[in-house]
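Each in structure tokens, the structures are laid out below.
Please treat every number below as a calculation from the coordinates, not as lab data. Just so it is clear, the structure is predicted and the values come from calculations on it, not from any experiment. Cβ atoms are built from the backbone, for glycine too; each structure is taken alone.
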Structure P
Amino acid sequence: MNSIILLSALGLGNLFLGFRRSNRLLLPVMMLILGLVLTVNFLDWNQGPQSFFSGMLIIDNFSVAFTGIVLLTALVLVPFSQKYVLDEEANLAEYYSLLLFSLVGAIMLASYNHLLMLFLGIEILSVAMYVLAGSDKRNMRSNEAALKYFLMGAFFTGILLFGMALVYGATGTLELSSISFSVQNPVNASLRPMLYIGMLLMLLGIGFKVGAAPFHFWTPDVYEGTPTFFTAFMSTVVKTAGFAAFLKLLVQVFPAATAQGVWLPTLTAMCVLTLLVGNVGAVAQTSVKRMLAYSSISHAGYLFIALVAFNGALEGASANGIMFYSLAYSVATVSAFGVLKLVADARHREDYAGFQGLAKTNPLLAFCLTVSMLSLAGIPLTGGFFGKFFVFMAAVENGYIGLVIFAVVMSMVSIYYYLRPIIAMYMRDADDATTEAVPVPVTTFQSGALLVLALLTVLLGVLPGLLAGVL
């Protein structure tokens, strides 16, 4: 709760700093704010469940862990906003405050104990993302991305709310434990169809928020049109918070065997379709940014495996798998988008050809992007390998061997498109007649952030026991 209060208060305070019209002051202030909130968040570790707003919000180790991931992701992402610092016309104070407010929504998604708080968290997070997607007002692609994201987001929010209304009509409550009791001990059998329909509609609504197929169609266009800095935030923080909310919904609200018979086939089908669409779609892309968009879809499929195989507790293998995978994915994805932003700003290209010769002009950028691509592909000695390993082990332990085999095949497919940027950087010479031969300007601050991300990726791959099993 202290994290929510600090983010809200400091987000408002950050807006007043914008009156100074000094963007150079805002970047260190933003880093200080996120570092402070991250420290305060972990002070709640092992403090026992803390209830707020009449039990509508619960702070426990589960919420602290996922809150830590989203705050750390935002902290390591901020250095790549350097372009806005140098742009005197950029409304950087507003951008940063919107990011802080969206983090409040992300924390609520990891801490809710009432469906009203789930809805508020999604809306606080989503509204900020709608605005930031269209922040580049002079770019038609950014305007188009914001419009698509807003319209589709509003449509699926309606579906989510309708599902909540049906669940309330069938159970008479919006509190998680009370809904769970009604699901496991139904009083009126005639209300079961209403409950199950509401349950499925809620799954569809949250499935859209995490970019799961077949509700993924907005993702490539929105990711491509949104400014790269905000795309990185969207593909990491939003996805991590969404899956934390998804896990709580399934474990604490619909754990009964009869309920599983309704949502489990739907979730399994979404998992398979998401893996297929994400990996096959990424193969066909010529833009690195669109490839990372489809990559985001595919990783939602891997996280779905842990949801399908959940063992009925927020402290089990599925929760630990999702937590570790979310951290490894977020670190690698921030690094990939960070390098992409630097290259795109300097060379004005987002295709694979834009990365040609990068190993010669900027060996540090090439190395960090290589580490992130290998991690996203699940290559050993990276965090992505153990992220997939823990998720697959949770599925195998619960008998979903066929699903794991399919996921392994899709992982093999992903190696193709993750190696394409590496091949372009190390095995393709830049054409001197174009801008590819120009070194990409990188600040010391950004170089340090990329090195930290690469080191953390390798550390998670070499010493996964540091975080495995903490929940």
Structure Q
Amino acid sequence: MDPTMAHETMAHATGALTQAPGRAPLRVALLGCGVVGSAVATRLVEHAYDLAARVGAPLELVGIAVRRPQRPRPDVPVDPALFTADAEELVTRADIVIEVIGGIDPARGLILRAMEHGASVVSANKALLAEDGPTLYAAADAADVDLYYEAAVAGAIPILRPIRESLAGDDVRKVLGIVNGTTNFVLDKMDTSGAGFAETVEQAQALGYAEADPTADVEGFDAAAKAAILASLAFHTRVSSADVHREGITEVTAGDIQAAKEMDCVVKLLAICERVTSADGSDAVSVRVHPAMIPRSHPLASVRDAFNAVFVEATAAGPLMFYGRGAGGDPTASAVLGDVVAVARHKVAGGRGPGESAYADLPAVDMGQALTRYHISLDVADRPGVLAQVATAFAEQGVSIETVRQQVAPGAGERAKLIVVTHRASDAALSATVDALAGLDSVDDVASVMRVEGD
């Protein structure tokens, strides 16, 4: 930033603090100053007057905890004296603490310390919330402070508060979402360009959509944490990352993408949270993350590039769609500042927002009980009786076939390809069917297996 502009920005922000309506400033501490933290700090300063007017009191940034406080940060328009390495001390003198450092520790300890000293917390930490959310909720209740975390799922998209508050009088039955921009970018480019997985991951890294180590994204860990948070809110039940069945996109091939096209489908990495009936007839939840084919007619199929979208089905409201940028400094900062305004208003008015709602206490079923459909590609012998053998393998597991299509390539001799799409069945029965097919002497190879969702 130009030094003159920076000076003018700081002067405007300082003036805003004295001119803003309301009461004494609320002290804000920021933990972390990476891509998101820098955007948050910038907006706190550059929009100080508007934020103060919306809250009813000025928001005073009293410190930014970083590992190397002496490192120059010319793009962050704040007094360098605000940077500190002593996060433990910083959180004890704030009314609101913004945590954007990520990970489990030291984030957990700092949040708990902040709450003990009466600070409300705004966090973007999906991993911590998915692993140990109940501990944080209990600490917030004990301290009578807020814990808000809209930015932990889907970046700028307002999805958590609508589920937690706007739909509190309804029954959410299903949440189906694209909640990881990196994997959506990769799969979208594989679909539109025909490129392979490794090539598109490299492209995503070059554009800044993927980390140097993309494991958390492409193996589904990031999406699984977000799915746990969504399911917890939607079904009033404690769901952790350990309850989420997780598969990534590393095994998705160009052949899978082409097979989806032939069905007029696209492949997406989906977070699927459903309220289901368990084997004993009781209510339960099913939470899973895996790649799946969805029809091009489904709203999620049109989500391109690194965008995110969440599709919610509720009993009274019906289907709802939330769409937008799922990552990046400014989009995520938008969600963070929205939470900051909310908790700051509570500080001004007295009281706090809604806490944890886990009264339903529903069990999470394993993946075997989830109901889904399979698309299976088989390399088989082209001779009489093969189709009957294949059909018998499905029937023995109680799986109904929706469609069968045979392809015989020129020069294939006595070999052919069978494409089978099933009706909905338990994943356990479908998986057992695939195992049975692999054991048939007429089947050379189970070339591809992918779930089909969204119908």
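Given a computed value of 0.15 for FRET efficiency 1/(1 + (r/R0)^6) of positions 169 and 321 (r between Cβ atoms, R0 = 25 Å, to 0.05), which structure among P, Q does it belong to?
Structure P accounts for this read-out.
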Could you tell me which structure in P, Q was used to calculate helix-only ellipticity at 222 nm (-39500 (n - 2.57) for each DSSP H run of 4 or more, over all residues; to 500) as -11000? Q
Can you tell which of P, Q yields 0.10 when FRET efficiency 1/(1 + (r/R0)^6) of positions 129 and 417 (r between Cβ atoms, R0 = 30 Å, to 0.05) is derived from it? Q
Which of P, Q yields 148 [volume of the Cα convex hull per residue in Å³, calculated]: Q
19.6, 70 is what came out when Rg and Dmax of the Cα atoms in Å, for residues 145-384 alone was calculated for one structure; which of P, Q is it? P
Here Cα extents along the principal axes in Å, for residues 329-392 alone was calculated and came to 39, 18, 16; which of the structures P, Q was it taken from? P
